[in-house]
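Next up: some structures, all given as structure tokens.
Bear in mind these aren't lab numbers, they're just calculated from the coordinates by the rules spelled out. Since the model is a prediction, treat every value here as computed from it, not as a measurement. Cβ atoms are built from the backbone, for glycine too; each structure is taken alone.
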Structure P
């Protein structure tokens with residue numbers, strides 16, 4: 001495989017297991033004059049594993065604008081450059097967009113070297129519909145988060161997010177509020193030793209009592225459009241009628257026989273009506 005100067009190679013790297021790199025990716029990295037990477041300390045572990053010694057230049061969200069002109073100069077000198085992220089496919093919630101656009105503006109070809117992505121890896125084992133929306137990292141403040149989730153909740157497709165493990169419970173509360181009735185899969189440390197997949201109905205998922213460690217990719221299932229419209233007035237009248245004759249538990253079960261509604265919601269509504277009316 002011959003690499004060309006005046007080309008930028010976007011190289012996907014493993015997200016955990018170092019064996020998940022492609023033969024083509026290794027060849028490109030070996031033949032590159034310069035490798036742009038987020039954190040040279042992390043990238044050197046991968047490169048050392050495959051005995052690749054190349055000039056590494058730190059390229060991350062804090063210096064990408066400053067580095068642009070220097071990188072273009074390398075292309076003008078006829079150098080072969082590749083870009084990698086800390087893990088996975090570059091530019092997907094990682095820096096690189098400014099560089100790609102600058103290359104396009106300067107007639108420098110941008111070539112993808114496909115490989116691992118936690119987005120498609122998580123989706124492939126979720127069992128959810130493969131028509132999906134990838135959002136990336138969600139806002140950190142409650143007000144901004146509510147605005148974003150409110151907008152996304154209208155979308156019918158499967159949705160994928162990256163979450164910092166320390167704030168998992170913060171985001172789960174938002175998911176419960178805006179994605180009720182959907183399923184969730186939390187993919188933890190994909191391809192690594194402590195890989196795990198947590199699957200649940202969003203409404204039934206409990207808040208975690210201890211921190212879930214590791215990198216998290218969260219997949220929310222598609223919206224179920226078969227669910228009947230919740231006619232609250234009709235349901236309330238039924239509940240009042242049943243509570244006069246039956247226990248709380250029996251009332252919940254009777255409602256569920258005819259209404260396709262989340263059991264937890266029905267129970268809470270029945271309990272509220274029971275207490276308010278002293279049934």
Structure Q
């Protein structure tokens with residue numbers, strides 16, 4: 001019987017159940033098929049990293065290495081190029097940018113979300129407009145500015161702007177703070193808390209998932225950043241992993257197995273970070289779509 005007391009036919013109920021099962025099977029097949037398509041390049045990279053160089057270019061394609069060449073990883077990583085140094089450089093830039101955005105973005109977002117000051121909405125609209133500006137437009141003016149400041153061949157062009165707050169992260173945190181009830185602020189003000197105490201003791205603990213999401217987004221963005229280091233870094237001892245991989249690719253020539261091996265190793269920190277903080281990453285994607 002349904003909620004109105006009517007008797008439900010078993011045949012009808014069976015048809016609905018079969019339809020639901022069929023729909024779920026179709027959805028799962030589509031999801032699995034899409035996942036396999038996206039995972040195919042990764043599988044090809046791992047497979048190529050374990051082959052000899054001759055096996056990579058054989059026809060027909062040999063999908064499974066016979067036998068696996070595990071020494072490719074050791075020889076490629078500990079070869080002529082200092083990939084350990086490149087790894088440390090990437091960690092320095094990514095860590096500095098994460099710290100800068102985590103410290104600056106919530107403060108600016110709190111000002112836009114909670115404080116009232118003249119032309120607040122106008123400045124927030126300007127902030128949103130800056131997200132529409134392509135990087136190619138500001139690339140040359142930024143380089144001229146940082147060159148005159150003497151920041152070329154340093155990590156300052158990457159780390160210092162992070163402490164000024166990224167426009168996307170400010171918007172992201174502002175939308176998150178807007179979901180927190182204003183009654184919490186009012187209760188804290190009755191107890192004598194000022195704006196900064198409200199931010200540090202009430203708002204900040206509630207937006208920790210958003211801060212974790214920012215850290216993940218920024219790490220992945222800086223870890224894969226190629227254009228920025230290519231513009232500002234010319235000394236090899238300062239190169240990041242993307243630049244080191246590019247140099248290795250041009251110098252290694254046809255040794256694709258070694259190049260694929262180093263590429264696989266460079267992805268390990270991103271995989272570890274994603275699987276450790278997967279819940280916060282997905283939550284951050286969901287929070288990004290929140291509206292006022």
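When distance in nm of label points 7 Å out along Cα→Cβ at positions 146 and 162 is calculated, the result is 1.3; to which of the structures P, Q does this value belong?
Computing distance in nm of label points 7 Å out along Cα→Cβ at positions 146 and 162 on every structure in P, Q gives 1.3 only for Q.
For distance in nm of label points 7 Å out along Cα→Cβ at positions 74 and 210, the calculated result is 4.3, so let me know which of P, Q that is.
Considering all the candidates, the number was obtained from P.
In terms of mean count of other Cβ atoms within 10 Å over residues 34-41, which of structures P, Q is highest?
Going through P, Q one by one, mean count of other Cβ atoms within 10 Å over residues 34-41 peaks for structure P.
Starting from the value 28, 14, 9: which structure in P, Q was semi-axes √(5λ) of the Cα gyration tensor in Å, for residues 154-217 alone calculated from?
The value was obtained from structure Q.
Hey, mean count of other Cβ atoms within 10 Å over residues 130-137 derived from one of P, Q reads 13.6; which structure?
Corresponding structure: P.
Of structures P, Q, which gives 10, 35, 29, 17, 7, 1, 0 when P(r) over Cα pairs in 10 Å bins from 0, in percent, for residues 114-265 alone is computed from the coordinates?
Derived from the structure labelled P.
Of structures P, Q, which gives -12000 when helix-only ellipticity at 222 nm (-39500 (n - 2.57) for each DSSP H run of 4 or more, over all residues; to 500) is computed from the coordinates?
This value belongs to structure P.
If Cα extents along the principal axes in Å is computed to be 75, 69, 33, which of P, Q is the source?
Working: P: 85, 38, 29; Q: 75, 69, 33.
The correct label is Q.
So relative contact order in percent (Cα under 8 Å, 6 or more apart), computed for just one structure, reads 17; which one of P, Q is that?
Structure P accounts for this read-out.
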